[in-house]
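Novice: Several structures are given next for inspection.
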Structure P
Amino acid sequence: MAGAAIQRRLNWRFGDVTEVIDETPRVRSIILAVPGWPGHLAGQHVDVRLTAGDGYRTERSYSIASAPDAGEAVALTVERLVDGEVSEYLTGELRAGDRLEFRGPIGGYFVWDVSAGGPLLLVAGGSGVCPLMAMLRHRAARSSSVPTRLVYSSRTLEDVIYREELDRLAAGGDGLEVVHTLTRTQPPVWHGYSRRVDREMLAEVAWPPEQQPLAFVCGPTAFVETVADALVALGHRPQRIRTERFGPTGT
């Protein structure tokens, strides 16, 4: 039965693009209607495949940003990369009404369900917030009050993905706190941090190690390694720290 489930998840399928949302000048969310979607866990990803007219194919992996509770609607949030043949198409040319080929959901380690409890510490660098957003949306959909803190590092305020939604969720009074740090430029009136995430920052904003928080860290490789090492140095158990990384973006 388990083998059959894995095989079913890895089949290529098509989703119909119902909406595209410009999150920032470089980031777009793609909403897909996927009939027969088997469901996913918050934190999983999919492989997207593009096929050119001459038969050339290329694939990239993208985190699922929608909550598992969203039914057959699947959201992918994509950052446009310089010379990124897939990301440039997805953020620049794809339109509502188009179809997108993908397979998934994939992954079983970097996932969270409300039944896992907390406290929950989420640390994101740039577009690394995408799978963590699926966790926050899942938490909200279940009306969970699991104590949760998101530490989110962005270049500028304009680069904060899901900014309005994060503000709204944080204002819900259900135990979610969002801590921003802007690493390049800050607005004239800014009450957040103004540097890269480091050990001192985490000592101030992370749950104390004795509370044994479950930590999820996602972002560029150097960012993830810095955060994970700092958490361990602060006394957090490595077994409670889960990481997912991708190529450097300079966040």
Structure Q
Amino acid sequence: MLINLKENERIDDLQRNGYQIIQNPGKFCFGMDAVLLTGFAHARQEDRLLDMGTGTGIIPLLMEAKYHCAHLTGLEIQPESADMAERSVALNGLTDKITIVTGDIKEADKIFQSASFDCVTCNPPYMIGNHGIANPDAPKAIARHELLCTLEDVVSQAAKLVKPGGSFFLVHRPFRLAEIMNIMVKYKLEPKRMQLVYPYIHKEPNMVLVEAVRGGKPRMTVEKPLIVFQSPGVYMPEIRELYGF
């Protein structure tokens, strides 16, 4: 399908099912955290999935490629990113499988029916406050800092939208792990799986992946660490597989 690109946009190959994505490097491009989240998450073909804060739609595209869910929805507050996501969906011929909605995570329960998704994913802003931000309205600042929504906004909305027994998948930073667990339990999302991600085997972890189940019983599995690099610029085999190299 012929898709018109806007100024500074490009089309990138996702190495999955021939899928491609439209991105603008000057605004925001998806990072490794989104790829790791789709590798950690799981779904069934009959599932309906919601990705909150979908950006340019990377997580719905990768989850569709991997699991062929019945339907996937991406919620994004920034119109420019949502527009790129919609055009990427059309570029891949997936308009019947993936819907992009422009809206606020804080109002997700007003946009969607309660308990209407089998699984919810989110790669939210990690940083608290706006220290050091030159332009609070810039797409990169909104994606990285809690300017438009907080961690509690994300978790509380996920708890309303996922079905009882359904899963919520989150990627975040380890320095907020205690807060993540406390907020999940507060909203009856029981942490069931966790995996720490290390840039190198001798470094501290810089990402954490968590699966929580709505109404689940208390018992959590900590999976083996995921190491990203063997050496500078050389991915570990598990990471190469996730990227489709």
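Novice: Where does the value 0.50 come from, among P, Q, when FRET efficiency 1/(1 + (r/R0)^6) of positions 120 and 224 (r between Cβ atoms, R0 = 25 Å, to 0.05) is the thing being computed?
Specialist: Derived from Q, not from the others.
Novice: Using log10 I(q)/I(0) by the Debye sum over Cα atoms at q = 0.15, 0.28 Å⁻¹, for residues 56-103 alone as the calculated read-out, with -0.45, -1.30 as its value, let me know the right label among P, Q.
Specialist: P
None of the figures in this text is laboratory data; all of them are computed from the coordinates on show. In this text, all values refer to a predicted model and were calculated from it rather than measured experimentally. Cβ atoms are built from the backbone, for glycine too; each structure is taken alone.
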